[in-house]
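See the structures that follow.
Here, each number is a calculation from the coordinates, and none is a lab measurement. Values in this document were obtained by computation on a predicted structure and should not be read as measured data.
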Structure 1
Amino acid sequence: MSANLYETDRSAWLEQQANLLKTGQLRALDIDHLTEALELEMGNERREMYRRLRILIGHLLKWQYQSEHRSASWAGTVRVQRKDLNRLLKDSPSLRRFLEPETRDAYADAVELASVETGLTESDFPAQCPYRIEDLLDKEFWPEAFPS
């Protein structure tokens, strides 16, 4: 029964599984799907980190490489991404071990985003992320304008 609910109404299935745990009905748990759901959730947090890093780095590149076009909107996007990244890391500190690889992975997409939005070529940007992880998370860090 619970496997069918898993396939037809995931939210109701999660609620059911939580209630089974709360009431100690461990034998009634849908272990296979519960394990799958937990693994999926772990991946979701890592994907959220990647998406936020991609947008953050892309906007920092735009900020640095097209300083004449800086806007409150760009600054707002940087602030929101930093705040949300820091919140994600506060809620799940073990994700910190993925910051470096996710930053490396997100960088290529961030360059593509910055390239499309600025009109610069991807080769105009550094081959590797020019920002330290500490800088990415620091609300006071703003890169200087790139010298023309």
Structure 2
Amino acid sequence: MLAVGTPAPDFSLPDQNGVVHTLAEYRGKTLVLYFYPKDSTAGCTKQACGFGELLPHFTEKGAVVVGVSKDSVKSHKNFETKYSLPFTLLSDPELTTIQAYDVWKEKKLYGKASMGVVRTTYVIGPDGVILRAYDKVKADENPRQTLDDLK
């Protein structure tokens, strides 16, 4: 996990519509950048829908919400459409940003170890510095907790 107070790594990734986004375009805004394992799974859907429901409150606080997973642009588009998600989902199948943000880790499920994205949320300040970092977050609690912690 990246440390609070360090510069956030740059990224250049396509969203669910194929439009490329970079960290630089969020300068001057607070960015809630959350990493999740997989589109349309139970936990990831709860988390995404939670951020979607609370998005007006994030906007009131001057924050932008962006989700990142290794799923394809097409998968993200289906996820966005199925759940009417009102925010950007970035596709990182090469794991460049996922690894840069130190969220690609060994996970255990039913005693079997495999590599995957550990659910993690970073709040990045308007200057590009990490203000908060949440690791191993609970999908259904993370959106509210993140919103409550925004100043």
Structure 3
Amino acid sequence: MAGFTFRLQTLLELKEQFEKNVKNELGAAMKKLEEEKTKLLQIERKITVCTDDYRAACKGIILPEKIKELKTYLSHLENRKNKQKAEVKREKQNVDKIREKLVEIMKERKILENLKEKDFQNYKKLEEVKEQQRVDELVSYKKAAKMDRTG
């Protein structure tokens, strides 16, 4: 079957390369998303600690400067948390977009692979027909040669 060549082999190889590149891109985007989620968790932990400090400062001896400072810091952390949530959402959308792109490329590659397989099956059938014709010709030739010797 060394004679089989797929007419769209270059396109198939290109799709495979695109798929590989998009998989790498998806991996990087997922890593970035996880980093952004980690940052969000760190901010939420800081808010929890600061909230506990704020509650403690409001009990017992009240220090207005300390309470005001903690309240301002909590407000700052809430702003950072909201910005980080937006960043996480943006990264999720990016991952989803890349994943959709990958699925589309994989579908296109699969279509080409199926077409290649069909072409190969047709090639095999054609080769079998040619081989059968050669065998028939050889048998006919041998019969004719045998008749010539006997006749």
query = In terms of relative contact order in percent (Cα under 8 Å, 6 or more apart), which of structures 1, 2, 3 is highest?
reply = 3
key: Identity of the structure behind 8.2 (criterion: mean projected area of the Cα convex hull in nm², calculated), options 1, 2, 3   = 2
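As an exercise: helix-only ellipticity at 222 nm (-39500 (n - 2.57) for each DSSP H run of 4 or more, over all residues; to 500), calculated from one structure in 1, 2, 3, equals -8500. Which structure is it? Display every interim value, and only then the final one.
Values: 1: -22500; 2: -8500; 3: -34500.
The correct label is 2.
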